[in-house]
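Each structure below is given as C-alpha cells.
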Structure 1
Amino acid sequence: MWMKVLIVDDNEQARQMIRHYLHKLSDEFRECADGAEAVSAYAEFLPDWVLMDWEMKQVNGLIATRNIIADFPDAKVLMVTNYDEKDLRQAATEAGARGFVLKDDLLSLHLFLKKSTEH
C-alpha cells in the first residue's frame with residue numbers, strides 16, 4: 001500500500017534523506033520548511049503520515065503537531081528529530097505524536113511506517 005507523506009523540516013537535505021529512505025513506501029510527498037506551513041499543507045494534501053521535525057525557525061514541531069491534531073484529530077504525526085531527550089518525547093506524546101524516530105536512524109522510520117501499513 002502506497003502512502004502519502006508530509007515532511008515538515010527546515011533542512012532540505014534532511015527532507016531529501018527522508019524521501020530517499022521512504023521511496024519504496026511512497027511516491028507522494030509534500031514538504032514544508034516550517035511548522036507554520038504544516039496545518040495548511042495538511043489540509044490540502046491529507047497525508048497518511050506527517051513526519052515532523054522538532055526545531056524549526058518560526059513554529060516548532062510540537063506546536064505544529066498540536067495545531068494539526070486540533071484540526072484533524074485522526075492525523076498521524078511522527079516526530080523525526082536529532083534530539084533524544086525524555087522531556088521532548090513526553091512533550092511530543094502530549095502534543096499528539098504517535099511515535100518518535102531519530103534522524104540518525106532513518107531505517108527505523110522506514111520500518112515504523114512499513115509496519116503501520118500492514119495493520
Structure 2
Amino acid sequence: MEILKQVVNVAGYTLEAIGVLTILAGCVVAGMGFLREWRHLGAEEAYSAMRRRLGQGIILGLEFLIAGDIIQTVVLTQTLESAAVLAVIVLIRAFLSFTLEHSIEGRWPWQGPPVGKSS
C-alpha cells in the first residue's frame with residue numbers, strides 16, 4: 001500500500017508540474033506570437049491574439065493543476081478537512097477558468113457558439 005501512495009504522490013506532483021509548465025509555455029508562445037504579429041498586423045490585433053493564447057494556456061494549465069490536486073487529495077489524505085480544502089481550490093480554479101473563457105471568447109462556456117459560427 002505504501003508503494004501505491006508513493007506512485008500516486010509522484011503522479012499528483014507530476015500533473016502539477018505539467019500544469020505549471022503548460023502555463024509557462026503559454027506565456028512564451030503568447031509573447032512570441034505577439035512580437036511576430038505586431039510587425040504584420042499591428043498592436044491591437046496582436047494584443048487580442050496574445051490575450052487569447054495566454055488565456056488558453058492558463059486554462060489548460062489550471063486543468064492539470066486541478067487533476068493533480070484531486071489525485072493527491074482523494075488517494076493520499078482522505079480527510080474531511082483535505083476534501084474541504086480541495087473543494088475550495090477547485091471552485092476558485094473553476095471560477096478562474098470560466099472568467100478566462102468569458103474574456104477570451106466573449107461569452108460563457110454554456111452559451112454555445114455564436115450564431116453563424118460552428119466549432
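Please treat every number below as a calculation from the coordinates, not as lab data. Quick caveat, the model's predicted, so the values are computed rather than measured. Cβ atoms are built from the backbone, for glycine too; each structure is taken alone.
Things worth noting here:
- Origin of the value 17.1, 55, where Rg and Dmax of the Cα atoms in Å, for residues 25-80 alone was derived from one of 1, 2: 2
- Which of 1, 2 yields 1.5 [distance in nm of label points 7 Å out along Cα→Cβ at positions 9 and 89, calculated]: 2
- Which of 1, 2 yields 24 [relative contact order in percent (Cα under 8 Å, 6 or more apart), calculated]: 1
- Structure from which 1.9 was derived, distance in nm of label points 7 Å out along Cα→Cβ at positions 17 and 33, options 1, 2: 1
- If P(r) over Cα pairs in 5 Å bins from 0, in percent is computed and equals 2, 11, 15, 16, 16, 14, 10, 7, 5, 3, 1, 0, the structure in 1, 2: 2
- Among 1, 2, structure where helix-only ellipticity at 222 nm (-39500 (n - 2.57) for each DSSP H run of 4 or more, over all residues; to 500) as derived comes to -29000: 2
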